[in-house]
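Pasting the structures here.
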Structure P
């Protein structure tokens with residue numbers, strides 16, 4: 001349904017451009033449109049110039065289209081400018097979804113699509129359908145006039161229905177403090193700045209471990225991993241506050257650029273816990289950039305299993321960690337396969353721990369049988385499948401059937417748990 005809406009909007013946009021490809025014109029009066037004009041290229045030029053100002057570090061140019069009398073709006077844009085610059089914004093393309101009809105001297109709302117990149121030197125192209133660069137939809141309120149060349153932005157908010165994902169994104173929040181390390185950029189919410197230096201240090205250390213697995217898997221590692229430190233309020237609001245109840249952190253997709261990481265700092269008891277969590281989330285960044293809902297549901301056991309494997313540097317879980325797994329197996333709740341059913345967002349913390357540990361054991365089993373290089377080759381072949389039919393990928397990558405691998409790793413898991 002969303003794709004259909006997007007296609008319809010695209011057709012309307014193309015039609016509008018075909019009719020109004022030249023300078024701004026006054027439309028012939030029609031029913032209900034007397035006195036209205038198509039702003040045409042002027043609004044697009046305004047947004048393009050604003051994006052160029054952002055990229056060259058021109059704060060006044062970024063603020064230029066805004067209502068000079070709206071101090072709150074200008075401060076919000078000023079804060080966003082400084083955050084985006086600190087996050088190494090490398091691309092910013094904004095244009096109306098459909099050119100709006102405006103009446104001189106009055107305000108109207110229009111949706112604007114923004115394609116952008118953060119800390120990505122070569123930003124992929126922005127596409128309306130199947131976007132490669134991350135995108136969002138912003139609802140702008142604009143005023144046309146007093147003359148034909150003047151367009152003023154008088155309001156801005158997240159579109160009520162943003163087809164590109166939940167809002168607000170962490171970097172849209174005001175008041176972030178940003179610090180850069182060798183391999184990470186970390187942005188802290190106002191209440192989490194005391195742990196900013198700790199997070200930068202832990203992030204750099206985590207990246208040094210995770211980068212090795214990225215290269216082993218033949219993946220291009222990010223120039224910088226981007227991490228947002230959330231307080232309790234931000235955790236409940238960033239990206240709609242939809243993280244599972246058992247989650248302490250997550251990596252969210254940013255088009256086909258590397259995913260960004262959000263950490264719930266209240267769950268990070270010490271530096272060791274933060275370091276371990278960042279290894280796991282960076283594992284998601286290098287394995288499934290742009291993870292979507294299908295990948296996170298059909299292949300969740302694989303997605304979390306490989307991140308656990310990376311988190312612990314290929315080491316299996318210690319036997320002392322497996323008490324809950326042992327109880328789970330003895331309680332008859334397991335169906336006896338490495339292909340575990342999806343973990344629900346409302347699952348308990350104990351259920352989540354069992355799920356993660358069992359998938360971790362599965363990945364160590366495959367690595368023990370076939371080596372790390374084949375583990376990652378098999379893993380990528382598996383998650384590339386559009387269904388849960390893992391037979392072709394397993395035979396091609398490992399030279400055995402999925403049924404044989406399943407039996408072997410079930411035995412491995414039982415021995416490890418004891």
Structure Q
């Protein structure tokens with residue numbers, strides 16, 4: 001696989017290169033009109049044209065030279081890395097790329113970058129929930145931005161017909177996106193602008209693009225290019241299982257789990273009734289029933305949530321149970337997290353090679369899992385988000401198992417789902433469809 005993109009400034013090109021490196025790709029930015037190094041292996045080449053404020057004649061010359069260089073290198077795709085606030089000659093450069101893409105070329109523009117506060121709603125680009133013209137960009141000395149409606153910005157710079165697809169259409173799923181794309185294309189549109197306010201919106205658009213019978217290419221500040229490459233070039237057939245081991249009972253955790261259930265169809269919620277778990281005569285049967293339930297779903301589902309917190313009922317008062325049994329609340333909590341660790345471990349051991357990682361929510365359940373599988377340590381690799389760690393178990397029954405750990409009060413409602421996306425991204429590295 002070889003993928004190229006052009007960028008009108010160096011920092012933008014580098015930002016996209018770093019983003020694509022998360023897919024396990026070897027990336028580089030070529031500067032100053034230099035040729036692509038042939039002695040080193042790269043999967044992705046970004047061509048920095050340094051042309052954001054240049055005259056159209058200079059822009060056209062640099063773009064055409066970059067296209068020629070990328071085609072000589074053997075690229076399968078040329079994307080357009082744009083400024084996330086729509087500065088520069090975006091429509092003009094996109095037209096040049098459409099010319100190079102041939103009669104089946106379709107440009108999909110998504111200025112949205114949710115992780116950086118850029119959203120597109122109704123065609124309007126918002127920067128931290130403000131219209132562009134209401135921000136300091138309106139006073140940019142080189143290229144002041146005085147409007148936020150993306151279709152107008154692009155159409156004023158392009159000779160091609162521009163269309164817009166709203167958020168309500170995107171939220172209906174990738175098949176609907178493909179249908180709307182087809183309608184716009186049949187009406188003569190070559191440039192399609194899409195709304196997006198979350199990374200999930202961008203993923204839907206990318207998956208729709210990837211299976212179209214057209215030469216679609218992304219025009220964006222990075223996220224759409226990332227998702228499009230992942231959807232088009234990576235093999236998603238191998239079944240990889242992910243397990244949430246949830247010890248936290250916080251309201252935030254329940255909201256995070258509800259969000260995962262909303263977004264993921266192949267998800268099985270394995271509820272361990274805490275009252276029955278704390279009854280010595282029922283505990284073992286509850287654990288066995290949970291494992292049997294997981295086994296029955298193991299071939300059909302690939303995301304499993306194991307928790308003593310019911311998704312739709314109030315939490316059990318552990319203090320009351322501790323008083324009834326005349327033991328400490330800490331001992332009660334320890335029994336519950338040990339049960340969660342037990343079920344988690346036995347589920348993983350059904351097919352360890354198919355498990356892409358476990359996400360532990362709550363410090364007690366993380367410690368219980370490590371103790372249950374006799375892990376000596378957690379090798380910390382990097383931070384997923386603030387106060388959320390990614391690493392691998394060291395030694396024990398599940399040596400080198402990928403693990404993400406977070407506290408029950410950390411993040412917002414999407415955080416657990418983002419942890420899942422992080423593991424999925426890690427597991428796509430190196431699984432390139434036409435090279436596997």
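Readers should treat all values here as calculations from the given coordinates under stated rules, not as data from a laboratory. This one's a predicted model, so the numbers in the text were calculated from it and none came from an experiment. Cβ atoms are built from the backbone, for glycine too; each structure is taken alone.
Of structures P, Q, which gives 2.2 when distance in nm of label points 7 Å out along Cα→Cβ at positions 176 and 352 is computed from the coordinates? Derived from P, not from the others. Could you tell me which structure in P, Q was used to calculate distance in nm of label points 7 Å out along Cα→Cβ at positions 208 and 272 as 1.9? Of the options listed, only P reproduces it. Between structures P, Q, the calculation of relative contact order in percent (Cα under 8 Å, 6 or more apart) yields its largest number for Q.
Here helix-only ellipticity at 222 nm (-39500 (n - 2.57) for each DSSP H run of 4 or more, over all residues; to 500) has been calculated and equals -14000, so which of P, Q was it run on? The read-out comes from structure P.
Computing FRET efficiency 1/(1 + (r/R0)^6) of positions 96 and 224 (r between Cβ atoms, R0 = 30 Å, to 0.05) across structures P, Q gives 0.95 for structure Q.
Quick check: 26, 20, 13 is what I get for Cα extents along the principal axes in Å, for residues 360-399 alone, calculated from one of P, Q. Which structure matches? Among P, Q, the structure yielding 26, 20, 13 for Cα extents along the principal axes in Å, for residues 360-399 alone is P. Here distance in nm of label points 7 Å out along Cα→Cβ at positions 240 and 368 has been calculated and equals 2.8, so which of P, Q was it run on? Structure Q accounts for this read-out.
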